[in-house]
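Values in this text are rule-based calculations from the coordinates and carry no lab data. Just so we're clear, the structure is a prediction, and the values are computed from it rather than from any experiment. Cβ atoms are built from the backbone, for glycine too; each structure is taken alone.
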Structure I
Amino acid sequence: MTTLPIPGRSLQGGSGQTADRVFRGGTRLAAGLLVAALLAIGLMLWLSSREAFGTFGLGFITGVVWDPVAAIYGALPYVVGTILTSLIAVVIAAPIGLLTAIFLAELAPRRVSIPLTFMIELLAAIPSVVFGLWGVFVLGPFLGHTIEAWTVDHLGWIPIFAGPPYGIGLFTAGIILAIMIVPTIVSISREVITSVPGSQREAMAALGATRWEIVTKAVLPYARSGIVGAIILGLGRALGETMAVTMVIGNGQDIPKGLFDQAQTIASKIATTFNEASIGIQTSSLIALGFILLVITIGLNVVARLLVWRVAGPPGSN
């Protein structure tokens, strides 16, 4: 009886096993280096910020005064500014980015989809300082004389819309961040929507569904975990953006009470203060701000993973 050779048996030989071990070891090493880098950054920030946390305790996070002369430092205004600008950006960018991704993946012909996708992705390559300059000289004055002025005149009796329309502040920073994170949301959402199997669409079409029903009842439910991930990635970039926000947010020192107030984010505070900070408690306080931003970012990613698991199920459930 002749034994037929088994296809691929040669891959189980010594050279194949060696290559497999090298491949696995290399990927594990790369993953381990990334984790080690994150832990090293976190440890460095914690050790360098112990003086601030040791001096003020939790009062550093809840404090509202940043006074280098009196050596009193509180991070709350900058934490609030960071969260508010990022939320404004996501509220604006998420629906625009999702609708654009749906258009590119489902509705636009290829002669329109390909160049438009290229242009949107090219938007992500523009340096943040260019966005900042455009925000200072073009977007800020435009918003101050149009949207902000109209809102203050007609809705100024609502506390969140009160205040003079400077054109520089939280709202302008949120708009700038929204423009900057739209390419991320569009690119990832488009890829996820494009990867939905055609059988999903064909099955709905066979039942007589309209294009709207195909997109909303077959495509989006299938791609929702990836879309949530795209939005969270956009939010993560908004949290850490520095230069563009620094140029248009106004650098206010108090907790913002209205949509048009001037404020600061953690990143902008560090960028504008670190070069002039004195060695000691002031430098430690700035590094502590960086540690808080790292914790917020990691917490955001944990929440994002939980959301993805909630809508798509944990790995291996399908």
Structure II
Amino acid sequence: MQADFRVRQAAAVCYKTAVMTDFPLDMPTLEPGWVWLVGTGPGDPGLLTLHAWNAMQQADVVVYDALVGDPIMDIVRADTVIEFAGKRGGKPSVRQPDISRRLVELAKAGKRVVRLKGGDPFVFGRGGEEALALVAAGVPFRVVPGISAGIGALAYAGIPLTHRATNAAVTFITGHAADGEMPRALDWTAIASGSPVIVLYMAMAHLAAIAGRLQAGGRAADEPVAVISAATTPAQVVLETTLGACAAEANTAGVGPPAIVVVGDVVRLRAGLDWLGAAAGKALDANPL
């Protein structure tokens, strides 16, 4: 093994609620020598799919990302070998080629392999790169979609991704390129003028520059922005701000990654749709626009 993977045995599974042992439908079998690329959603273990749960119960080895939290990892079968292969911007990380190589090694050794990824494997998750490496090595694989943070984070913040009164289009953007810098190939002026709602992944390091590009492209400094950190988890924080102030206010408030940033009038709807806030006693506005 060429990469510095951290390996541990899974802790005994601790269930706070009843665990489903019999599915009301036939579930696929994870065969030896296969790799399943599994999305775990934005953080809340209740958002796992049945296919994800099924995969985690069958795996001999689980290779997991940094954004897959302990409540999800606790669902993995107790005798499963677990290997950490997380990648976090600005921090020492396992190289992507080493991760792909490790998946191939495990499959070639006859293991039933589950690659757990935060969100959805094919939405800014490098699942496509890993899948192509498996294809090149002749390793069979399956993709289990997960709820992308760009959808789940907004829902838990009480912000609809689309609303007939505000937008009929959405643009998803990664806030950093493969080299960690702000994406240079994007036409920020076209994005600013053409997309009523913009959802930014992994943008905190370059938020000031991105906000500046969008304003230079014609977006107003007072346009609503929400920064959603640790989405769908007990640590979730939602900062409502503006495009012109978002970077400074996020820094002042200590709102950092992992975070999703949403730009657009849909943010105003949170005043009426913050269902988590309502559960804690917040009064909602039926006419937020």
Structure III
Amino acid sequence: MAKDKMKKSGRVALQRILSRYRVDRPKRFRLSQIDPGDTAGVDVEKKETKQMLQRGVSMLADLQGKLYAQDRWGVLMVFQAMDAAGKDGTIKHVMSGVNPQGVQVYSFKAPSAEDLDHDFLWRSMKCLPERGRIGIFNRSYYEETLVVRVHPELLLGQKLPKGLVTKKIWDERFEDINAFERYLHRNGVLVLKFFLYVSKKEQKRRFLERLEMPEKNWKFSMSDAKERGFWDDYMTAYEDVIRATSTPWAPWHVIPADNKWFTRLVVAGTLIFALEKLDLHYPKVDKKKRKELAAVREALV
């Protein structure tokens, strides 16, 4: 009984930590409310953080097995962040124990010529997860309200009729995204959105690390350094995006990203609690199926 109470109190404490990063009141949200170096007062040794994440990964593996077998819900995880915020590492570590057959990861780079011949949501729609699977977008359709907003010249390449490119285009895209995500929600797709919020100082440290470590040189390019020069513009764009598109059916989670271990634990915890709310379970075997299984058992004797 005492152990059950401890587990319950621990879950409540964890839920409290996770809720502080979910944007439930978007109109009041400001990025300044989040400290990129925050760890919610959690002070543990590196060895213990690995053990905590491993327990989370094990729980995810069990939940994902039920999600796959039940074949009713789809899950879409959207990751947005500045370069070097840890998207790749978070995806790798959090999803390290799940069945690869039930997970699909897509990384969205600059749109291709084919992409530009369609609406801005088209290439993402093609990659939506099927029922029973977890889909992960490493960057997403939100780039169309972030990088394209910071670099408005990119709109010229999108072949939009001139009359449609107005000062309201970003608000209109927010409306389209909200409608799209609501549509997904109404059709059994759980949408979880994560903005990994790294500080400019920590980004610089990670960039320098990539330059100093040969095995990480491939991760760095001059374009990364150039985009850093638009930091303030990106922060303004991100704040507007989160304020406009954090909804009850697809809320944003703004996760402090200066400490990778904390980022991974919060993302894993958020996913676990979200999956638990879906009432996942393995399909029940009916009478007819039990008879079939009994026949199979006899045939194997």
Among I, II, III, structure where log10 I(q)/I(0) by the Debye sum over Cα atoms at q = 0.13, 0.18, 0.21 Å⁻¹, for residues 202-273 alone as derived comes to -0.33, -0.64, -0.86: II
Given 18 for relative contact order in percent (Cα under 8 Å, 6 or more apart), calculated: source structure among I, II, III: II
Parent structure of the calculated result 14.1, given that mean count of other Cβ atoms within 10 Å over residues 58-65 is the read-out and I, II, III the choices: I
Test item: helix-only ellipticity at 222 nm (-39500 (n - 2.57) for each DSSP H run of 4 or more, over all residues; to 500) calculated as -7500, pick one of I, II, III: II
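Using Cα Rg over 2.2 N^0.38 Å for the comparison, can you identify which of I, II, III gives the largest number?
I
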